[in-house]
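Input: structures, listed below.
Computed from the coordinates by the stated procedures, all read-outs in this text should not be read as laboratory data. Predicted model only: the values in this text are computed from it and were never measured. Cβ atoms are built from the backbone, for glycine too; each structure is taken alone.
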Structure I
Amino acid sequence: MIKGINYWAFAPEADGTPRNPVTAMREAKNLGYDAFELTVDPNGPISLVTTKSEAENIRRAAEEIGIGLKTLASGLAWRTSPTHPDPAIRAKAVEDYKAILRIAAWLGVETILYIPGMVSAPFIPDFEPQPYDVVHARAKEALAGLLPFAENLNVKIGVENVWNRYLLSPLEMRDFIDYFGSPFVGSYFDVGNVMLFGHPEHWVKILGRRIFAVHLKDFKVEIGNLSGFVDILTGDVNYPAVMRTFKEIGYTGTFTAEVFASPTRNMPAVAIQSLRKIEETH
């Protein structure tokens, strides 16, 4: 089991500045992680204006530390969405993702996390809901325009199942991926995100070989909102069934804990214990 951790799990430095990614990678390695998921953020250590030299320095540091850089995440598309009603914002979203793909190539990353668009999102209340069929058409158009760029850079696009009120079933996600007919378009599967309206083991079986990368987290269904996300193995995810299904489909990629920094708890240290237990028992 390739155990990974997301950069967002690391609390800021003592002075409030974002954690240095090299420091975080070193801490992750010391905790026992095999892989580290860097993130592209508006004002983070890695942003849309990160240069090739800066990215390559981080890549070399990871190699020296001995930790893998397999995936690259970003939440920029929540505000600059590929399916936004404003065509200028849609165009900006595509350009943003081109920059993310370019940074991924410089880092030596295999797969980027891709948010394909959104009908609406519960945590963006000022966004006017968009018609589902219109979002679907725009999502296909945006990704089709981005795909040649990804293929040229040899970086895969992992479409995430996320709380965007779009691609709400594994059948929809499967058909959306298959529409492009490219080995560079697949799934970045998030185990916890489907719990509100489905069962992750069903998604894993249906998506099968299309799954490029995996986020692990947990969720309490009875809470039913963002507060329902809890420590891995303390929610309602049926991890025995989920991990058994991953084994059945032959998935051998990274399992990245997507947990978020806490002012009172060392979340990477908490998450690694859960991942070790999953590895030992499943």
Structure II
Amino acid sequence: MKKTKKDKSIVKFIIVSGLSGAGKSQALKCFEDMGFFCVDNLPTTLIPKFAELCAQSMGMMNNVALGIDVREADFFKQLFETLLILSENNIEYRVVFLEASNNVLIKRYSETRRPHPLSTKGKTVLDDIIDERKKIESLKERADLVVDTSFLTVHELRNTLWERFNCLTKERELTISLVSFGYKYGIPSDADLLFDLRFLPNPNYIEELNQLTGDDKGVVDYILKFPMAHKFLEKLFDLIGFLIPQYIAEGKSYLTIGFGCTGGRHRSVALCNLFADFIKQSSFKVNLIIKHRDSKK
């Protein structure tokens, strides 16, 4: 698939297509997580105009993923003409084609109970799949990447696309939200990991500390006087230090870690801050968000 030798536009298009039921929607979600501006089922005749608008977006839509399927009338004639127009206008594009075996596609349609897009009266799902496979073969031949999703999990599909295309946007980053809270006010509903710190001595019972919070040095110094606090942090750093690379490799985008004590003012705040310092001093490429939910209650 040759492009012109002129300077390329800063806008890059990924055309995601293939057999219905092969995972186009999941692929678009992956591209969205990579920072692509994603549009599903945009009529092919509108793609050149859309590309023009992207070029005028001041960098807001430099990387675009478009989901295209065979349901459009004159699908291939319009699509191939559109790809030619993109080349003539120096728009860099790549075609990702998703496919799966007939048996897998039949099973997926059976599980979702959705009709095939080409379904007509008197035809079986297998008939529709075979018909679509013939119609779309010429696009497969022009694809830059063909992915058979028959035996891929969603995470494996995500990794396949990420390894091929994340260089077009930015390096994969995990956003970690650290939330301190008080159990008396309820557990954060979005927490992935929870650590109960009520086993630590409570500064609330120390007169000179009970009006302070875990943001204050006196509270931190009091908690760290106890060997169990150091032991806990050591084990926590080891555990999370192991987990973060695994979550990144698995494709996780967000991780929320909750630190709880009784009222959410002393122990949870202090340990949350100490853990944040550990993350900041580590080599992990993550975005860090810190929230002390109940420290002012």
**Fill in**
Working back from 0.00 (FRET efficiency 1/(1 + (r/R0)^6) of positions 111 and 223 (r between Cβ atoms, R0 = 25 Å, to 0.05), computed), options I, II, answer is structure II
**Fill in**
Highest-scoring structure on FRET efficiency 1/(1 + (r/R0)^6) of positions 63 and 263 (r between Cβ atoms, R0 = 30 Å, to 0.05) (candidates I, II) is I
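Comparing structures I, II by Cα Rg over 2.2 N^0.38 Å, which one has the largest value?
With respect to Cα Rg over 2.2 N^0.38 Å, the highest-scoring structure among I, II is II.
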**Prompt:** For which of the structures I, II does the calculation of semi-axes √(5λ) of the Cα gyration tensor in Å, for residues 31-86 alone return 27, 14, 8?
**Reply:** I
